Structure I
Amino acid sequence: MFRHTTVSVLALSVASIASAHISYSGRNFGTLTTALASNTTQTVGGAFGWADATDGDWGDTHRTRFFRFTVGEANTQVRITVQRANRGTGASGSFLPGFSLFSGLSHTSSPLAHDGSALSVQWLQEQFGSDNGFGLGGSGKEGSLNALGNWSIGNSVSATVVDPTDTLRSFTYVGHAADGTAANFGAAAGIMGDGVADGFVTAVFTLAAGDYSLSVGGADYAAQLSQTGPTYPTYGIDVTVGVVPAPGAAVVLGLAGLLRRRRAA
């Protein structure tokens, strides 16, 4: 049960470090069809954001980019591909992507959710306590993002008090994919890498009908030691999401094309 209360000074001091806002602006693929939907103008800040959110103290949502899409029918196979692009301020050809897929959406209008909001901090404190010695509100969590499990985040009208109009959004973990191996993304349990650190990663998920959020970031866990902010290098990413045609549909399409060619002959 969430209480309308004032968040501690400790919570605010840490929250100021991680004051990210989740937005899908320009990153909404809409309801998926068999036509692939590509987004080719995005960057992420830092080379480590996704990998950092795979460890026990979670991560800052601001170090990843969020995308959304809708699936119209149950048992739809969806392919997600992320590829680095040589734009941004980071070293060219060095970015290794990772992504996590969640069922659920964050807020789509102001006020937007962020790690340091009063409601986000309160939720972390209620789940993990407030006496862990570090993290948001002493919760032991660096941010709200859990790249390998379920998590929640809230919006707040006030930076210090949970307002009655503030609301929490919850995300249910579906799966993930990561470029490379444990040599770059670390040894957190459950991470499945593609084995080749080449700036490209793809995966197929069988999804129920509903709304989904995709969090994309860097899979270089050790980079957080060298990229300490407050200004992080940026890296370009190209994201493609689309329905995988059923085998039967592919056969029908092939026969239709053959018939058209015969009629034209």
Structure II
Amino acid sequence: MIFTALLFTACGPKKPQEPAAPKVGWMPEEGSSVACYYPPQFDALDEMPRREARSEALDALIEQWKGDRNDGISMNPDVIDSIQNIIWGDMSKVESVTRDNLSYCKQFASSSSTASWESWLASLPVKLTEGECNDHFSVIMSHTVEIDVDWEPGEPIRICGGDKIRVMASPNDRYQLEPGGKWITVDGDPEVSTAGSDEFPCQTEGCLQGQLVLRFMSKDNETTVVPIGSSGTFTAPSDGVFSYGINDNSPEDNKWYQSSGVIEHASIEIRPVQ
């Protein structure tokens, strides 16, 4: 009986082994001299450690892609610079990149071919910016207001959703909307509102006949026209294009004021608001 008890104790259920710690950092691949970078479990990290881990992971990828590890890997430097600049703008993108990069590194360790790895890397700049707007309005534009055309400039100006611009036009230069009509400026005729009218481009509150207005067109071809006058701001509700013009339903007969051979022309400046 004593022998049986001892035998049962000796042959009892074994204690389960502890799970192996996940690989993190540079790890040599089995049967290869190549080491691949294993990213940490980003989702398990608090905010500050996660930021530090992202930065460390990006440095590791750049090191290998540039050939600094002397492991037979050397990628296109222009592609690397492009990817680095994109990720710097949003470091969260490095998390998916490191995971995908690991699979290509492991393929290389077993095949010694970088063809698929290089192809994937070359496609990253487009994939990482897919659906994003690259046409942020960031310049200062100066023109003169054309009063006898529908919209200026001829090629609408691209803008990203959320971009805010300020439009300023000289307030003293005068023009007529019809022969013999009153002389007005870019602030429009204060006595003639076009709010609610379907005959004028600007039909919202604050729209005046002859006023400088801005037209925004979204990617879905939804059009918004807002009053500007001699000074105004506009925030793009989505990605699209904008142009500007005079709030008139027949601009072809408009005429600038002329005196002693000098013709007035209102200047206009458009700049981003930081």
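Tell me which structure, out of I, II, gives 21.6 once mean count of other Cβ atoms within 10 Å over residues 173-180 is calculated.
Numbers: I: 21.6; II: 15.5.
Of the structures listed, the value fits I.
Set I, II, criterion FRET efficiency 1/(1 + (r/R0)^6) of positions 69 and 165 (r between Cβ atoms, R0 = 35 Å, to 0.05): the highest-scoring structure is I.
Work out which structure the value 0.10 belongs to, where FRET efficiency 1/(1 + (r/R0)^6) of positions 45 and 221 (r between Cβ atoms, R0 = 30 Å, to 0.05) was derived from one of I, II. This value belongs to structure II.
If distance in nm of label points 7 Å out along Cα→Cβ at positions 85 and 245 comes out at 3.6 when worked out from the coordinates, which of I, II was used?
Details: I: 2.6; II: 3.6.
It must be structure II, since only it matches.
Taking mean projected area of the Cα convex hull in nm² from the coordinates of each of I, II, which one would give 16.3? Computing mean projected area of the Cα convex hull in nm² on every structure in I, II gives 16.3 only for I. Among candidates I, II, the computation of helix-only ellipticity at 222 nm (-39500 (n - 2.57) for each DSSP H run of 4 or more, over all residues; to 500) that gave -9000 used structure II.
Using the calculated result 34 for relative contact order in percent (Cα under 8 Å, 6 or more apart), pick out the matching structure from I, II.
Details: I: 34; II: 18.
For relative contact order in percent (Cα under 8 Å, 6 or more apart), the value 34 is produced by structure I.
Quick note: the coordinates plus some simple rules give every number you see, no bench work behind them. Just so we're clear, the structure is a prediction, and the values are computed from it rather than from any experiment. Cβ atoms are built from the backbone, for glycine too; each structure is taken alone.
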